[in-house]
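Once you scroll down, you'll see the structures, which are given as structure tokens.
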Structure 1
Amino acid sequence: MTKVGIIGATGMAGSATFKAAQEAGLNVTAIVRNAEKAKQNLGANIQLIESDAFNLTKSDLEQFDVVVDAFATAPEKAYLHTDLATHLVATLRETESPRLIFILGAGSTFVGTGDQRHFAYEDIKADPNNAAWQSIPENQLYEFNFLKDVKNVSWTGVSPGQLFVPGELADKVLYGKDDMLFDEQGRSQTTSDTMAKAIVDEIITPAHKQERFIVTNG
């Protein structure tokens, strides 16, 4: 049975992924800072590791086949997205297992065409109404740029649509690689259960080694 560790398993994306992995029959462990909160949210009898993600050692990580980084933080600490990615990669250099799956932001996806094609983050940055939280997509873009140069650790990235919100699995799901996806109504949105299903599918049937893919509700 595939063993999966989920960092940040009590957050929106992490808890949805934890539950989806359980439902798929995977052997899943929550990696959290607060064990009691995890038990309240995910079940009293779950498997868990109570640890700050930055304290995880190689022996902690090597017990898993896949480790999902669903870490979330406040905008003023957004640099921790890249810091955690570098910690996990440095800890697992020159290994094939576990595979790391990173939940990235939409800021690293492209919008526009031709000469006008650009990172979505540039539009976020240009709107002063986004100032309070723009550091999160900014630093997740830096995180993705770091991962693109990682060759000797097995990793996969997954980005949501423009909006990433709590919600059930969509009836129709869209997949892409680099360009932001939109449904027939022009919306670019990913619900947490849609993201979770995409991650679990990637765990069971790996299809995106050393690359990022995009998933949105269709």
Structure 2
Amino acid sequence: MTKSTIQEEVNPKNILVKIFTAPKEAFQFIESYKYNKHVTLLLILSGIIKALDKAESKSMGDHFSIWGVIGFSIFIGVLFGWILNYIYSFFISKTGRYLNGKASTESILRVLAYSLIPAIISLFVFFLRILIYGNSIFRSSIIYEGELNNIIYYFFIFIDLFLMSWSLILFIIGVSIVQKFSILKSIVNIISPAILIMIIAFILYITIDLIIN
């Protein structure tokens, strides 16, 4: 598909829609035109939702007000959202070379940012939960008591899992486009940095253990 053909189907005005309706063509457009618009914002928003999830799992509401938790999550998202995703993209780019991939870190980062759009939508779902339950969602005490609350709880879980899975599928497609991989090789490329990090961590653990003992 030529650049002109891609631009006829996907352009800056419809890119956010095409990510959902024609992801392959959207990622081809992003790669062909090195399209960087919204990338930083998307990465920051993804960092905020991850920080909010962590705040919930750590029951930060037991120690801070709701505005303290939200402010902290925004701060962490702005500070680390771009950095951590850049590091992950760097490792995908480098490990992809061993699979004959050609994409740069910047290409992977652009794909990752746009792939995260469904996951970022869960940010609005999260704030809907805050409107319903307030700071209770960040506390260790159980708030989902009763049949109706249980239904609502599992509904929110389903929505989150669906959106996260959608983002993962988009990322697999995007990596396959920029790396010129099959879907299977794309999956291997995406999980290989995690495997590499675990191997390095294991080696460090064994080394430190041997030194101490």
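Read the figures in this text as sums done on the coordinates, not as results from a lab. This is a predicted model, so every value here is computed, not measured. Cβ atoms are built from the backbone, for glycine too; each structure is taken alone.
If helix-only ellipticity at 222 nm (-39500 (n - 2.57) for each DSSP H run of 4 or more, over all residues; to 500) is calculated from each of 1, 2, which structure is the one that comes out at -9500? Answer by label: 1.
Have a look at 1, 2 and say which one yields 19.7, 65 for Rg and Dmax of the Cα atoms in Å, as calculated. The value was obtained from structure 2. Between structures 1, 2, the calculation of mean count of other Cβ atoms within 10 Å over residues 9-16 yields its largest number for 1.
Of the structures labelled 1, 2, which one yields 24 when relative contact order in percent (Cα under 8 Å, 6 or more apart) is computed from its coordinates? So the calculation was done on 2.
In this comparison of 1, 2, the computed figure 1.4 for distance in nm of label points 7 Å out along Cα→Cβ at positions 17 and 153 is attributed to 1. Ranked by distance in nm of label points 7 Å out along Cα→Cβ at positions 81 and 113, structures 1, 2 are led by 1, which has the greatest value. If volume of the Cα convex hull per residue in Å³, for residues 97-176 alone is computed to be 139, which of 1, 2 is the source? For volume of the Cα convex hull per residue in Å³, for residues 97-176 alone, the value 139 is produced by structure 1.
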